[in-house]
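In structure tokens below, several structures.
Readers should treat all values here as calculations from the given coordinates under stated rules, not as data from a laboratory. Every value quoted in this text rests on a predicted model; they were computed, and no experiment measured them. Cβ atoms are built from the backbone, for glycine too; each structure is taken alone.
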Structure P
Amino acid sequence: MRVLVVEDERHLASIIKRGLLEEGYSVDTVYDGEEAEYMAENVAYDLIVLDIMIPKKDGIAVCRALRAKKVNTPILMLTARDSVEDRVKGLDSGADDYMVKPFAFSELLARIRALLRREAVPKTQKLQVGDLKLDTLTREVWRGQRAIELTTKEYSILEYFMRHPNAVITRSMLEENAWDYEYDSLSNIIDVYIRRLRRKIDEEGEESMIQTIRGAGYRLKKA
């Protein structure tokens, strides 16, 4: 899941980004409305966390502009203003939810999960490919009766594979869905994580579930 955080208070933006990364999201951060609008138009985000009081173009104007351009990405607005009129204005501009600062990070996560559940294509909590099972709520992974411990990044990559079984997943698709813009596309980090996943999920002596498709990418094959 890829999230755009738009917040000009850089310390707060850093806290939100760090917390979301720990939860397995890929996160990009921008600090003004013009850049936010550009990024939201040109990158396929699953959700936008948008502060209202940002420079160059405020969050209300950004939200209206995106909706006018048929960008329907869920938007969670953040603001220090807590009057009913301000909340109504934010929601009427096209936002899907509204949070007042300061807020508990646990509530932010809950609201993000709620918005993502509203997507047109519902996402199943429990995924299974062959005897490989993944629970998106508890983040538990099993191969048969064997529990598998994964890092946050390993989990994000495996979940993406399991939502697209038998499909060829290119390196670009993994970059867009499991990394942010700080990722160095010239590095071999994707290969490193694929090797780690194979070591953890594959049974000794068996063919790997994650196949390399030469010149194309990877595929998680069904048994």
Structure Q
Amino acid sequence: MFIHKMIDHTKLGASVNKAQIDQLIEEAKTYDFKSVCVNPIWVKYAKHQLKKTDVLVCTVIGFPHGTHTPEVKAFEAETAVKDGADELDMVINVHALKAKDYHTTQREIEGVVKQAQGRTVKVIIETCYLSPEEIVQASKLVVEAKAQFVKTSTGFGTYGARIEDVKLMKDTVGTYAEVKASGGVRTYEDALKMIEAGATRIGTSNGVDIVKRSVNHDSNTSY
């Protein structure tokens, strides 16, 4: 199992600086991660720095609270694509979902999917705020809106990815979408548990440690 190609190597936050982004990019080159996940202001720079690699550039939309309007999220997505983003991780309006305003939730996802123009969209449903029934409903809406992934968490909520939530999400979407586990996935063992539960992508800022640990377990991995 080539776990490095399941990792979105992530650096998000209000005070992230260029030196930290440079380190993230160099680590992504060294360990050949699936992508780097950065705030929108770093998309152009990351794209340029990674242009001779197959590491993708992922950015976030409506992050971290999801309280932007659908129109603003669509505009963010459009701008991110113009700047070179390969993948978009959007946060839903949790309030709308919990209020059973499913039309708004589906519409905002569809707006981002449209602006993505075929690029991968991962929909963050922030499972820490949802009941199991709401997780199922959110996952169904992701499929209906034709996004490629349903994702557990921003990492800024009350807790991150849980095995039971990943299993529930995968059981709900089946083969129609994939699951990304993000938030609190810090070790190789954590990542394996999420993958065994059904995740095909891991969002983490501990990608280097996870891959180094995996080398001791997977003789097929080399750098």
When you work out distance in nm of label points 7 Å out along Cα→Cβ at positions 73 and 97 for each of the structures P, Q, which one comes out largest?
-> P
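Looking at structures P, Q, which one was Rg/Rh (Cα atoms, Kirkwood Rh) calculated from, given that it came out as 0.95? Walk me through the intermediate numbers first.
Details: P: 1.01; Q: 0.95.
The read-out was computed on structure Q.
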Comparing FRET efficiency 1/(1 + (r/R0)^6) of positions 25 and 113 (r between Cβ atoms, R0 = 25 Å, to 0.05) across P, Q, which is largest?
-> P
If distance in nm of label points 7 Å out along Cα→Cβ at positions 9 and 57 is computed to be 1.6, which of P, Q is the source?
-> Q
